[in-house]
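*Asks:* Dropping the structures in below, format is C-alpha cells.
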Structure 1
Amino acid sequence: MADFVKVASVGEIPEGTGRALLANGRRVALFNVAGTFHAVDGVCPHQGGPLGEGILEGPVVSCPWHFWQFDVVRGHAPDFPEASITKFRIKIEHGDIFVEV
C-alpha cells in the first residue's frame, strides 16, 4: 500500500530546478516546473543515472550520465512515448511536499 511521505518544503525546490530524494527507501526525482511540482522515478531507465541531478529545461529533464530526456509532466521521453518513467502523486500541505510511494 502506498503512503504519502514528506520529501521537501516548497521553498527548497526553486522554479526550474529538481532534486534527487529518497522516499521510503525509493529514489525519487522532484521537479518544479513553472511553479508546479512533479515527482518521477529517480533512476533513468537507460543505465540508472540520477534523474534528479539532471538539467531541467521547461518540463524536460536530461539525465546527467547519457543525456536521455524525459518529460516530467507526462512521464515519458519527448520523442519516444514508449520510453516511460513512473510518475508519483504529490500533495502539498502547509508548504511541505509529500510524494505517494
Structure 2
Amino acid sequence: MKIKTIDINALEWFDRVNGNSYFSAVVTLNFGMESAKSFTLPFQYGYGEHYIDRAKVLLFEKGYFKENDVLWRLCRENNIILRTSKKENCLKRDVVNI
C-alpha cells in the first residue's frame, strides 16, 4: 500500500491527583481514500508530542516503514503528508474509550 497521508488524532487526560498525563490516539493512513486504514493507540502514559513517537513505532512495527527514524523525516523523504492534532483536557472515560 502506498502511503500518501498520515493523520494522528490524539486525546489527552491529565490526572491531577498524581500529576501524570495520559493519551490515546487514532492513526489513519490515506484518510478519505479507498485505501484508508486506521489503527488505535490505546490509553497510555505520555505528554507533549509523545503520541507522535508512539504512532511512528506502531507504523514501524506494522511494517509500513523499514527504518525506525523520526516520523516527520520519514514523511518528508517519502512525500507523505503528516497531520497531527491533540485535544487536551479531555475526560478520562473519553481517552480510555477511543
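*Asks:* If you work out relative contact order in percent (Cα under 8 Å, 6 or more apart) for 1, 2, which one comes out largest?
*Replies:* Evaluating relative contact order in percent (Cα under 8 Å, 6 or more apart) on every structure, the highest lands on 2.
*Asks:* From 1, 2, which structure was semi-axes √(5λ) of the Cα gyration tensor in Å, for residues 11-66 alone = 26, 13, 7 calculated on?
*Replies:* The value was obtained from structure 2.
*Asks:* Can I ask one more? If Kirkwood radius over Cα pairs in Å is computed to be 13.9, which of 1, 2 is the source?
*Replies:* 2
*Asks:* For which of the structures 1, 2 does the calculation of helix-only ellipticity at 222 nm (-39500 (n - 2.57) for each DSSP H run of 4 or more, over all residues; to 500) return 0?
*Replies:* Label of the source structure: 1.
Values quoted throughout were computed directly from the atomic coordinates according to the rules given, and no laboratory measurement underlies them. Note that this is a predicted model, so its numbers are computed, not measured.
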